[in-house]
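Take a look at these structures.
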Structure 1
Amino acid sequence: MDAGTFVMPRRPLRPAPPPAAPAPALSNTRLAMLILIGTESMLFAGLIGTFLVFRLAAPVWPPAGQARLPLAVTWANTLVLLASALPMTAALRAVRRDDQHALARALVVTALLGTLFLAVQGAEWVRLLHQGLTLASGTYGATFYVLIGCHAAHVLVAVAWLVATVLLAGLGRFTASRHAALEMCGIYWYFVCGLWVILFPLVYLT
């Protein structure tokens, strides 16, 4: 027998597993939300630009004989909307520490404040309509209802989203490691609140 008889056959080397793909710097949900907010921002930029064209071209604004916008009530309503950002922030902090009770409570408060904002705004619109300020009242009425109405529609969508998150939170669907939908709702809510900070002084105070 020669030496080669005792040589063990070599096993083929297994290829090393490919390295794990690094986690993306920006998740798909965040990217989708940024695209949505970018699109909405361009929409409102166009509406604001249209408003400014008519506003700067008018010798008197608002035109004589038109109903005046309710400043005192809208100031208070503005505080209501801006205050709603506080419980939303509390909700995001609560979910990160898995405090389900605080999460549900903060989301309910946010949804109630958003609903109150819409209710007060709707009541004021009814009063303005009774005073003769309609979409057919010229550029003043048309630009007011289109610009502020578009924002109100976005707040309505955000409130509906909040109601859905309240229901999901009640079912325990959000945890410290799984709450992307809640974060996207929070980002959208901050967006509609921040947008009002621009629209309120532009439309009501100029």
Structure 2
Amino acid sequence: MIKRLLAVLLLLPTLVFADTFVAGKDYEVISSTDAASTGKMPVTEFFSFGCPWCFKLEPTLDAWVKKHQDKVTFSRMPVVFHPEWTYYAKAFYAAQLLGIGDKMNPLLFKAIQTDKKPLNSDQSMIDFFVAQGVDKATAESAFTHSTTIDMKIAEGSALMAAYHINAVPAIVINKRYKTDLQMAQGEERFFKILDYLITQK
């Protein structure tokens, strides 16, 4: 009986503090001045179609966003960690500019992660977009000489540096806090950290 009581007492601190998250370990404070003061809280996912974990996390993240849609505004920003990820970033922005992001994002994820299609050149991406019904001239313009897309990729790279994005998927909340799957050490804990961070000011 005494041994059992001691075991419970030893476990108690773990149970009590299981969901206590620590800055610098579970998440990073990246700014103390840029946070939105009114309205919904901005939440940005840094990701890539070339990231298997981003693909795996997609359905659960979409469900989390829907659950908190009254509190947050959600956006995505593609990162470029490898040369071929530049084409994936171009594809994301091209789909956005054409107003077909909701349609194309899952198709691009599936083509790259499940079907293992080598979409690692401008021409392969042009062919892919045309196969999805995009006008050929429009697709060629987006992938070969769009200054808007080039600027967006440059802006994304600058934000990656500012927010210390060194692994994906990573989430920046309210321009103030950042966490990623690596820091969270697991999918379930990742979403618990997100739940915690959207309550912080």
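Given a value of 2.1 for distance in nm of label points 7 Å out along Cα→Cβ at positions 29 and 77, point me to the structure among 1, 2 it was derived from. So the calculation was done on 2. Determine which structure produced the value -15500 for helix-only ellipticity at 222 nm (-39500 (n - 2.57) for each DSSP H run of 4 or more, over all residues; to 500), calculated from the coordinates; the candidates are 1, 2. Going label by label, the one that fits is 2. Tell me which of 1, 2 gives 1.00 when you compute FRET efficiency 1/(1 + (r/R0)^6) of positions 69 and 125 (r between Cβ atoms, R0 = 25 Å, to 0.05). Attributed to the structure labelled 1.
Could you figure out which one of 1, 2 the value 33 for relative contact order in percent (Cα under 8 Å, 6 or more apart) was computed from? For relative contact order in percent (Cα under 8 Å, 6 or more apart), the value 33 is produced by structure 2. In this comparison of 1, 2, the computed figure 148 for volume of the Cα convex hull per residue in Å³ is attributed to 2. From 1, 2, which structure was distance in nm of label points 7 Å out along Cα→Cβ at positions 93 and 141 = 4.7 calculated on? Derived from 1, not from the others.
The value 2.5 for distance in nm of label points 7 Å out along Cα→Cβ at positions 157 and 181 was derived from one model only; which of 1, 2 is it? For distance in nm of label points 7 Å out along Cα→Cβ at positions 157 and 181, the value 2.5 is produced by structure 2.
Taken together, the values in this text are just the output of simple stated rules run on the coordinates, not laboratory data. For clarity, every value in this text was computed on a predicted model and none was experimentally measured. Cβ atoms are built from the backbone, for glycine too; each structure is taken alone.
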